[in-house]
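Alright, structures below, take your time with them.
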Structure P
Amino acid sequence: MNFDYNLNLNRDNEWYMQSHHFHENYEILLSLTDAGSCFAESNLYPLKRGTLLVLKDTVLHRTIADNCKSYERYVLHFTRETLYSISTNQTNLLSQFSKSNRCIQLNEDQLSSLISRFEKCRHSKSNAFGDDLKRDMVFVDILLEVWSLLEDNDPIDSSDNSDFKRVSPILKHIENNLVEDLSLDSIAENFYISKYHLCHIFKAATGFSVGQYIISNRILKARSLLRDGCSVQAAGEQAGFHNNAHFIRTFGKLSNISPGRYRKEYQKGIRL
């Protein structure tokens, strides 16, 4: 049994995520400091010491810093195939982790216990006989502990940031109308605000420009369509791209692979 996962402890003095970010791995983020927030799938979650955030695969997300504070966090990535291989009829982790993004706040005892597990997994990297299995057992234990914590703690609501509340309807409008004209003019007119004010509050609330958010969501939709077997041209059109060459170029820039190869490799069972 081959478990595909990666655990890192990241420490940064400047941790603003410079680009929007999506991948096809599940992600567990454990914040060790009070520093900023995380935008994920139309929600803005405050990040404090002890914040535990679990993101589904293929979720567009981005961290937003608080005035250059240093930021320390554990980040654990793992694949859908790994969850599937671990899951049983009694304990279906794939089903549970795929339900929705979840965010909770741990107390110090819960935080200390989870840190201990992360550290045990992070330092179990020797090549001694049996250590690979021990490391995988710790990884499984982390997943079970995280799920137990999610069940035992109330979810954190999205941020009450006033700018974010203002752009939330705009996010929904974009997501529901990807194949339509989504120019700044049309969006500003639809919500009775100036283009300048739209761009200002959108960037402040999400970390994205309006254009970045539109393009990223169109690429995410195209990736989903390609995984479902759509042709490259059909996927681009159904995701809101009206020029096939532009779609292929944009897809390659954001995904580091052409849409044709992405479709082919996914059908062969290679996760990208």
Structure Q
Amino acid sequence: MGPKDYDCASSIITALRNAGFDTGSATYTGNMAAELCARGWTRLPVGTSLNRGDILLNEVNHVALYVGNNQLAEFSSDYDGASGDSSGKEASVHGYYNFPWDCILRYKGNTETEEIKNVHLYEWNGGDNQWWKLIKDTDGFYEMQCKGNGLFLDVHEGKDENGQNVVAYKRNGTNAQKWKIIPVNDSILGNFAFELAPKINTNKRLDVFGNGVDNHTNIDIYDTNGSDAQRFYMRPIGEGYYQIININSLKSVDGGGIL
């Protein structure tokens, strides 16, 4: 609970300060971006895949915090003048909506040295985390590099177990980062569908967990089973990069998630 004059901006600024972030002289939506971006945050375009902790900002009217699972946390106007959310209408967590937002603020800190990101499904937004460069080895396998962070598609910890998480990780030259691209005859895409088998165990496949279709659905490896959860279309998008589209969900493999 906060003071009775909490609004959307002061609630988030206070929360950041309480969490140990330097917010400078940020006091309202109009100066929040400038103050935070001078202190380890970066300004991203609307449409970027959201990470938990991202701030969605309209610099004139409103700001909200993304808390994961397509949910926003926010304060709205004071209803009754009493301390805290006595009306039950001022603080809320609910589904994402477009205010519309001017930008996304994301804390980067020292993320240029980060070495691991989660890989998940997300609707196509053109962001660099959905661009993958295919680098062919002499043995016919490929390394796949995410444009957004320079990391490589990787079976986490090199374990070839069903359900093992797939991440984007710093390049290490191991078989956990080498993939065989296998054409399959799909009922919809014909010969344009592919399965991706990790070199650590070519009986496994890149797999959408639970054959899910929602944003942030996890990507793992699993025994080959011929399902659409394991079939992908590789769409060339320029500069030697590809969009990797899951056939079932029609969503993109995104390498910028939080573990």
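Each reported figure results from applying straightforward, stated rules to the coordinates on display, with no laboratory input. No experiment lies behind these values; they were computed from the predicted model shown. Cβ atoms are built from the backbone, for glycine too; each structure is taken alone.
Below, the figures for the structure above:
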{"quantity": "Origin of the derived value -0.47, -0.70, -1.42 (log10 I(q)/I(0) by the Debye sum over Cα atoms at q = 0.09, 0.11, 0.17 Å⁻¹; candidates P, Q)", "calculated": "P"}
{"quantity": "Entry that produces 9.6 once mean count of other Cβ atoms within 10 Å over residues 124-131 is calculated, selected from P, Q", "calculated": "P"}
{"quantity": "log10 I(q)/I(0) by the Debye sum over Cα atoms at q = 0.13, 0.15, 0.20 Å⁻¹, for residues 60-171 alone derived as -0.72, -0.86, -1.18 - corresponding label from P, Q", "calculated": "Q"}
{"quantity": "Entry that produces -2500 once helix-only ellipticity at 222 nm (-39500 (n - 2.57) for each DSSP H run of 4 or more, over all residues; to 500) is calculated, selected from P, Q", "calculated": "Q"}
{"quantity": "Distance in nm of label points 7 Å out along Cα→Cβ at positions 12 and 204 - highest-scoring structure of P, Q", "calculated": "Q"}
